[in-house]
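Pasting the structures in now, so scroll down.
Please treat every number below as a calculation from the coordinates, not as lab data. As the structure is a prediction and not an experimental result, all values here were calculated from the model.
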Structure 1
Amino acid sequence: MATEAFEDIAETFEFLDDWEDRYRHVIDLGRAMDPLDENLRVPATKVEGCASQVWIVPEVEGEGPAAAFTFRGDSDAMIVRGLIAILAALYNGLPMSEVTRVDAEAELERLGLHDHLSSQRSNGVRAMVERIRQIAAKASAA
């Protein structure tokens, strides 16, 4: 169920043999993202449960389950910005009804992230996925 953008990341990870190269790639993905405006870094967009500061701003186009889901995010940590970029590649552009059906853990496992992230970072990724799922569930119900 992964998007084409996520599949591109997964293919790149397959070519990168060394975890250090993959780690650098994750950071590069984060650097390529546009930063959030300071006025969007508010408690309502902050993700709790992350060791770093993380903000996720949803952008829903349309209404109901067929609405297209996208989000922008940011963090004060470069590796986390990269993880946000990976999650954006996984979810952005999906119909709202599909967002909650994505098995993010299985998709991220394809990248081998859990083997190389600290428990705090892994918990942060789970918190971000949970926030995305909550946003999608709420928007689908509207």
Structure 2
Amino acid sequence: MAITPVYSKTLIVPQSVIDENGHVNNVAYVQWMQDIAVEHYTAIGGVGPTQHVGATWVARSHLIEYLLPAFANEQIEIRTWIESYRRVRSLRKYEFVRITDGKLLVRGETDWVFVEAQTGSPRAIPEEVIRIFQATNPA
């Protein structure tokens, strides 16, 4: 069960992300995953408390499963949510859905690590951030 509700946004695929195969380049999905993760974390109020304790999040790993291609000028809904967290890590999931037919194009996840901004050393997720995760869960 997701810790936070789903956050979503819609975008129109720009020509600039189309690769030599005629569809969205895989690198674009990683960029979009990072962008929406930051947007979502900002929207739930996570940035202030994170900065207050002198920390930041860094990606440990990305997992992406490409199911169907996307093409220039298609409208895609990107969905993300915080699936779980434990001591120093948070698992965030993503879905990319084509608006015209509702097909799931890509699904992915990022394992984020909470670290000291100055040193890059992992540190426990503080209670104030955990409270934000829990407060945004509608269940």
Structure 3
Amino acid sequence: MSGRILRIGAGAGFSGDRIEPALDLLERGGLDYLAFECLAERTIGLAQAERQANPGRGYDPLLEARMTAALPIAARNGVRIISNMGAANPVAAAQETTRIARDLGLAGYRTAAVTGDDVLDLVMGGDYPLLDPKG
């Protein structure tokens, strides 16, 4: 074990959280990582409905505002951002974040998306029996 200490801050605890505390952490927290935790069951349901209406959407509606405010400070201070704002469409969220970074002139900015948990087609195509009719 190297003994290296990582400083991780929480930039959001739900989708509608204020951005100002996250920006303060980015400026003065001496962080290595900032996490925007923005998902809940209701948020995922709304994101799935949005993605059904527009396949290029389905991510947190505050993504653009959060990233526009946070990315320049994070880049300046060497902080990496981790988020689940991708909701029902993490690839589109990563593409939007990359666009924002480019528009802000952040050279060398890298974005990644974790995929593999979208089971909507599987669920919608299935014929599942009700296992507990008394529940």
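Some notes on this structure:
- Ranking 1, 2, 3 by Rg/Rh (Cα atoms, Kirkwood Rh), the structure that comes out highest: 3
- helix-only ellipticity at 222 nm (-39500 (n - 2.57) for each DSSP H run of 4 or more, over all residues; to 500) from the coordinates reads -16000; which among 1, 2, 3: 1
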